[in-house]
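Undergrad: The structures considered in this document are given below.
Read-outs throughout are calculated quantities, based only on the coordinates presented, and are distinct from any laboratory measurement. Please read all numbers here as calculations on a predicted model, not as lab measurements. Cβ atoms are built from the backbone, for glycine too; each structure is taken alone.
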Structure 1
Amino acid sequence: MKPSIKAALWSALAFPGLGHLLVLRRPLRGCAFLLPTALAWAYLLGHLLPLLNTLSEQLANGSLAPDPEQIAQRVTEAGMGGAGPGVALAVCTVCWIGSVADSFLASPRPQP
C-alpha cells in the first residue's frame, strides 16, 4: 500500500494529522491538523460534559421534563446553542477533511 494511502487512512480513521506524523514523517504538517482539532475537541468536551451531567441529574430527579423543547432551551441558555460550538465543529470538520486530502497529495520525506 502506498504511504499516502496509509497516511490518509490514519488521518481519516484515527485522528487528523496522525498520518502525517506516523507515516509521512512530516511533524509540522501533522501538528497543523492535529492541534486545532484537539483544541476544538477540548473546547466541546469541556463545555458539553458538565452540561450533560447537569441535564441528566435534572432529568433523573424530575426537575426537568423529558421534553425536547425544554432540553433545547436549557442547552441554549447554557451557551451551547451559540456560535462557539458551531465554530469548533467547523474546525474539526475542516481539519479532518484537509488532513485526508493533504495526505493523498503529500509524498513521504526521503530517508537520508
Structure 2
Amino acid sequence: MQILEKAKLKVEVARNGLTAVEMVEKNSFDAVLMDIQMPIMDGYTASLEIRKFNTNIPILALSASVFMEVKNKITESGMDGFIFKPFDPQDLLNQIEDAIENNTQK
C-alpha cells in the first residue's frame, strides 16, 4: 500500500473478498488489485461477483503462486492480469497504469 500511496494514488483496502465486492459496487474505482487468498470470499469468487455488475473495471490479481492452473483460474474469473509476489514496485505501478489506460481506450 505504501508503494501506491508514494506514487500519489488514492488507496482503499478491503479486508476480505465480500467487502471488496461491496466497495466496488458502491464506489467508482479506476482499478482493483485483488488478492487471491482472502477470508470470507476468495479473490476468484470476488472477481466473478464484481463481473456480474461491472465488466469494465480492470482487476489485477495478486498472488504468490506461479502455477499454470492459478493463471488459468485468474483469467476464468474475469481478471485482466496478474502480479506475482514478490513484485518490483515499478512493475506494479506500470501494470496498474497499463490496465487503467487499456480500460480508458475501450
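Undergrad: Determine which structure produced the value 15, 33, 21, 17, 11, 3, 0 for P(r) over Cα pairs in 10 Å bins from 0, in percent, calculated from the coordinates; the candidates are 1, 2.
TA: Label of the source structure: 1.
Undergrad: Comparing structures 1, 2 by distance in nm of label points 7 Å out along Cα→Cβ at positions 10 and 98, which one has the largest value?
TA: Looking at the calculated values, the largest one is 2.
Undergrad: For helix-only ellipticity at 222 nm (-39500 (n - 2.57) for each DSSP H run of 4 or more, over all residues; to 500), the calculated result is -25000, so let me know which of 1, 2 that is.
TA: The structure behind it is 1.
Undergrad: Which one of 1, 2 has relative contact order in percent (Cα under 8 Å, 6 or more apart), as calculated from the coordinates, equal to 43?
TA: Going through each structure in turn, the value belongs to 1.
Undergrad: Right, next: Match the computed value 17.8 of mean count of other Cβ atoms within 10 Å over residues 2-9 to one of the structures 1, 2, and report its label.
TA: Corresponding structure: 1.
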